[in-house]
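Visitor: Read through the structures below before going on.
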Structure P
Amino acid sequence: MAKIFRAVIMGPPGSGKGTISEWIVRDFALKYLSCGDLMRQNLRTKTQVGLEVEPYMTKGQLVPDELVTKLILHEINTNFKNEHWLLDGYPRTVPQAEALYQNTDLSCVLNLAVPEDEITRRIEGRWIHAASGRTYHTEFNPPKVPFKDDITGEPLEQRPDDKPATVRARLAAYRSQTEPLLAYYDKKGLLHEFHGTKSK
C-alpha cells in the first residue's frame, strides 16, 4: 500500500498560500484541512469543542494550544484518518507542532518564503469595491480609472488590514511566531522551502 501523504503548509499573509493550497489539493488529490474553517464550523454547529473555543474567539484572544490541538487531532482521527491531506493554519506554536508530530505521521512541511518587500507590495496594492467584492491591484490588475470601480465608477477602498502599518505589524507577528516552528521542523528534517515569487 502506498504511503499516506500528510503535509502542513505555512506562509506569511500575502504569500499566496490560499492559491497554492488550491493547486496542491487539486493536482495531488489531497483533502484540505483549514484550522480556521474548522473552528468556525465548530462554533456554528455548537459542538463541545466549539463551545470551549467560543469565549476566546469572540474576544479576539488566542485559543489555548491544548484546545486547538484537541480540535485538530479529533478531526484528523475522525474524518481524515486514512486520507492524504494538506493542513493550513496549524500548528502555530512549538507545543502544537510537537503534539501533531507525536500523533500523526507527517510527510513534510511546505514553507512559502516570500521577501517582505514583495508581500508588502502585493498587499498594499490591493483595492476593493466594497459593495460587489470586486478586487483590483494597482500593479497587477489596475482599474481602468485609478481608484474607481470599472463597472459602477464608485470609489475603491483599501481594507483596514491591507494598510501599510497593519501589514508591517502582521508580518512582524508572523515572523516572531513562525521562526521557532521553522527551526523545529528543520531539525526534524521535514521542512521544504519554496520561493513564493515564482509561479508553478
Structure Q
Amino acid sequence: MKKLMTLVIAFTFVIAANAQTKTQTWNVDPYHSFLTFSIKHLGISFVDGKFDQYQGTLKMTGEDVTTTNFDFSIDVNSINTGVEARDGHLKSADFFDAAKYDKITFKQTSIKKIKKNKYRLTGDLTIKNVTKSVTFELVYGGKIDNDGFGNEKVGFQATTTINRFDFGVAYDPTGQAVAKEVQITVNLEFAKQK
C-alpha cells in the first residue's frame, strides 16, 4: 500500500511538471495591443502612426520567455496616421504599394535574455516582399492568471528602429522631408488559447 501511495504521488508530480513545461499558444488581444511607428518630418518634428488590423500568435513554455516563438501578420491597408490623405499616400506605390503588397510579416528566429525581464528578439521582417533580419529590444511585462474575464494574459513591449529604404520604401530618396529611419514600438497583450 505504501509503495502504491508513493507511486501515485510521483505520478501526480510528473503530470504537474508536464503541465508546467507544455508549450502553450497565446493569441494577441487586439483591444489591448498597439503597433505604432514614428518618423521624423522635415528634420524638425515627428509624425506618428499605427496599424489597426493585425494577427499574432505566441508560443511559450510555462513562463520561460526564452522559449517564445512570435509570429505576426499586419494588414498594410489598416495604416492610420489620423490624416486620410496621408494614409492614402502611404498605401500608394510611393510607399507601401498596398494593392500589391498587402501584408507585413514578422517571424521570430531567436531570442536572448539580457537581464531580468529584458530580451533581444530577432526575426525576419518582410515588407514589400523584401525580408531582412531585425532585432527588437523586448521587455516582458509579466503574467496574470485571470484578467477578470477568466483569461490568462501575458504582456510585452518591443522597440526597434529600421531603415525604410532597406525594404524598398524609398519615397523622398534624400530623406530630408521624410526620414529614412522609422522608430517602431509594439505593445502587446496575449491571451492563452483555450
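Visitor: Distance in nm of label points 7 Å out along Cα→Cβ at positions 78 and 94 was computed and gave 3.1; which structure, P, Q, did it come from?
Guide: On the way: P: 3.1; Q: 2.5.
Computed on structure P.
Visitor: Tell me which structure, out of P, Q, gives -14000 once helix-only ellipticity at 222 nm (-39500 (n - 2.57) for each DSSP H run of 4 or more, over all residues; to 500) is calculated.
Guide: P
Visitor: Still on this structure, I have one more. Work out which structure the value 21.4 belongs to, where mean count of other Cβ atoms within 10 Å over residues 86-93 was derived from one of P, Q.
Guide: The correct label is P.
Visitor: Something else about it: Here FRET efficiency 1/(1 + (r/R0)^6) of positions 54 and 142 (r between Cβ atoms, R0 = 25 Å, to 0.05) has been calculated and equals 0.65, so which of P, Q was it run on?
Guide: Label of the originating structure: Q.
Visitor: With relative contact order in percent (Cα under 8 Å, 6 or more apart) as the yardstick, tell me which of P, Q scores highest.
Guide: Largest one: structure P.
Visitor: Further, regarding this structure: The value 14.2 for mean projected area of the Cα convex hull in nm² was derived from one model only; which of P, Q is it?
Guide: Q
Every number in this text was worked out from the coordinates using simple rules, so none of it is lab data. Nothing here was measured: the structure is a model prediction, and the numbers come from that model. Cβ atoms are built from the backbone, for glycine too; each structure is taken alone.
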